[in-house]
1. Comparing I, II, where is mean count of other Cβ atoms within 10 Å over residues 147-154 highest?
2. Computing Rg/Rh (Cα atoms, Kirkwood Rh), for residues 163-210 alone gives 1.04 for which of I, II?
3. Kindly point out which one of I, II the value -11000 was derived from, the read-out being helix-only ellipticity at 222 nm (-39500 (n - 2.57) for each DSSP H run of 4 or more, over all residues; to 500).
4. I have 4.7 for distance in nm of label points 7 Å out along Cα→Cβ at positions 75 and 259, calculated from one of the structures I, II. Which structure is it?
5. Of the structures labelled I, II, one was used to calculate log10 I(q)/I(0) by the Debye sum over Cα atoms at q = 0.07, 0.13 Å⁻¹, giving -0.38, -0.96. Name it.
6. For the read-out mean count of other Cβ atoms within 10 Å over residues 27-34, a value of 19.1 was computed from one structure; give its label from I, II.
Structure I
Amino acid sequence: MYDIIQHRRWYYIFSTLVIIPGLAIMIYSMVTIGTPFRLAIDFTGGSLWELRFERPIPPGDMVSFFQSQGINDANVHTIGDEYTLVIRTKPLSPEEKQTLLQAMEAHFGQKPEELQFRAVGPTVGKEVTRTAFIAVVLASFVILGFIIWAFRQVDHPFRYGVSAIIAMIHDILVASAFFSLMGFLSGWEVDALFLTALLTVIGFSVQDTIVVFDRIRENSRRRKGEPFEVLANRSLLETMQRSIATQINAMFVMIALLLFGGVTIRQFIATMFVGMLSGTYSSIFIATPLLVSWNNREGIFGWFGGKKKVRAKNASA
C-alpha cells in the first residue's frame, strides 16, 4: 500500500510556498493602495450606463473597447435582450462620457441610444464585506460543531473539526493568493463575484474533507487496533479516486467556461477553479495529514496533548 501520509511535511512546505507569495503581494497592496486587492466599482462606486444598439454587441467586445480607452474596471452585461447593455464603470464626467460615445460610434459603426446614465454607490461596501467575514467565521464554528457531533464516536472528534477548518482556510488563502497575484500581474479587481467564488470554494472544501474523514471513521470501527497513521493512509487511498473524479468533472466544465464563457465571468471562474483545485489537494494532502500530525504530537500539535506515537510502518493492502 502506497504511503501518502509519510510525506506530509513536504505537503505543508509546498502549501506554504504557494500561499506566502500571495500574502506578500496582499501586504504590498495594503501598503501602496490601502487594500489587499484592487477593488472594482462594486466596492468603490462609479457610473451606471445603459445603452441600446441597433445590432447586438457582445459584452466582451464592449469590455475590450473600454480597456482600449484606458478604463480597465468596466463591468458589462446584457439586460432584456442582446441589444441593450448595462455598463458599470468608474465615475465619468459629462466630457468623458461624450468622448466615449463618439469613440463607440467610430469603433462599432453605430451610435448607441442612451437609456440612462447615473452615479451609483458601491453595492458591496465595507459593511457587507464585514458581514461576509462574520458569516464565514460563524459558518466555521457551525462546521466545527457539526463535525464534532457527527464524529463523536471516534477518538478526539475535535481534531477532525479543527483539521477541516484549517484545510478550508488553506483553500481560501490559496484562492486569495491567486487573485492577488493576478491583480498584480494583470490588473484583476475584486468584485461581488469574488466573494461568491470564495463561498463556493468553502463548500467544496468542507464537503471533500468530510468524505475522507467519514471513511476514517468507518475504518476505525472495522480495523480496531490498526495504527492510526496506517488507517488514515488506507482511508485516503480508498476515497482518493472518488474525490478526484468528482472534482475533475466540475473542473472540465469550468475549463470550458474559461475558454468559451466570455470575459465577463473569466475572473470568477478562474478563482473558483483554483479554489476547487486547492480543495481537492487539501482534503488529501492537508486535512488528513494534519490529523496524523496531531495524533503523533508533531510540531505545534505537541502543545495540544495526545499520546506520542512512533510512525508505523506501511501495512500491506
Structure II
Amino acid sequence: MTSTAFITHRDCQLHDMGSYHPESPERLTAINDYMIAQGLDSYLIYHDAPQATFQQLKRVHTATHLDRLKRASPELGIVHLDPDTAMNRHTWQAALRAAGAGVLAVDLVMKGEVRTAFCAVRPPGHHAERATAMGFCFFNNIAVAAAHALEAHRLARVAVIDFDVHHGNGTEDCFRADPRVLMVSTFQHPFYPYSGTENPAPNMLNIPLARGADGEEFRRVVSDLWMPRLYEFRPEMVLISAGFDAHYEDEMGGLRLLEKDYAWVTGQLKSLADETAQGRIVSMLEGGYALSALARCVIAHLRVLGDL
C-alpha cells in the first residue's frame, strides 16, 4: 500500500483575489513543480478533491454563512468580503473543493486505503469561523474534516495541530469546549488575528510565540507542552493545519522556522499517530507565501508523512 494520498483540484488554482494578493494560485504551482523536480510525485496517490456537501459544511458552519457566501459569489470581477478576503467567479467552487479534500482524505485514511493524506488546496481555512469568512478563508477545511471523522466515522477523539504563523481562530470557534477535539497550536503573538490568548477553552492548548522565535524555541514548546497533552488525549486521528508561513524567509510573519523544523514536528506527530491512531494523519495546507520556502517545506513535510 502506498502510504500517502495527495489530494488537490485544478479549481483551487482558479480562485484569485488579485495580482497583489499573497494567497495566490502560484502557491500550488510552486508546490507541484518542486515535488516533480524532487521526484516525489511517483510515490504519491493522486486524487481530485470532490465538492463538500452542504450537510458536511453545516457540521461546522451556519446555514446563513453558506447562503451569504454563495450569494456574494460574483459572475465577473472580484468582490471583497473584507480588505483581505475576496471572491472571484471561481472562488465558490474552489472553496467547496478545498473543504471536500479534507472529507475525502478522512475517508481514504479511515478505509485503510492510505495511512496519511496531504491536501494541497486553496483557499485555506483555519480563520473561517462558524459564521464568518476572514483571513483569506471561506470554509474551515480542517474543521470540516475533523467533524466528518467524528460524525461519519464515529471517532471519539481527534486532535487538530496548527503550526501556522497565525492563530487558527476559526478552528477554535468551531470546536470550543467540544471534548472530542483537542486543538494544540503555536502562533506569533501579538499578530493577526489577535486571538488565542484570552481565556482559551479547556480543549485548546494555544502557545503564543514572540516575534523572532526560532526552531529551538518551537521544538521546546512541542516537546514540553504539546506532546504530553496529545499523548494523554490519545487521539484516534491526527489532523494538521499545515501552515508554513512561520518560515524565516516568509515576510508574512516574524518567526524563524526552517524546513528541518517542519520535518521534525511532522515526525513527532507521526510517532503519536502510530501509537494512538493506527498511523492516521490528515494534513491540510494553510499559509505559506514565500513560494520557494513553501515548496521546500511542503516536500519536507511530505517526505516524513510518506516515509519517502
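Nothing in this text is a laboratory measurement; each read-out follows from the coordinates by a stated rule. Predicted model only: the values in this text are computed from it and were never measured. Cβ atoms are built from the backbone, for glycine too; each structure is taken alone.
1. Structure II comes out on top.
2. Numbers: I: 1.04; II: 0.93.
Derived from I, not from the others.
3. Working: I: -21500; II: -11000.
Value -11000 for helix-only ellipticity at 222 nm (-39500 (n - 2.57) for each DSSP H run of 4 or more, over all residues; to 500) corresponds to II out of I, II.
4. On the way: I: 2.9; II: 4.7.
Computed on structure II.
5. This figure was derived from I.
6. Numbers: I: 11.1; II: 19.1.
Derived from the structure labelled II.
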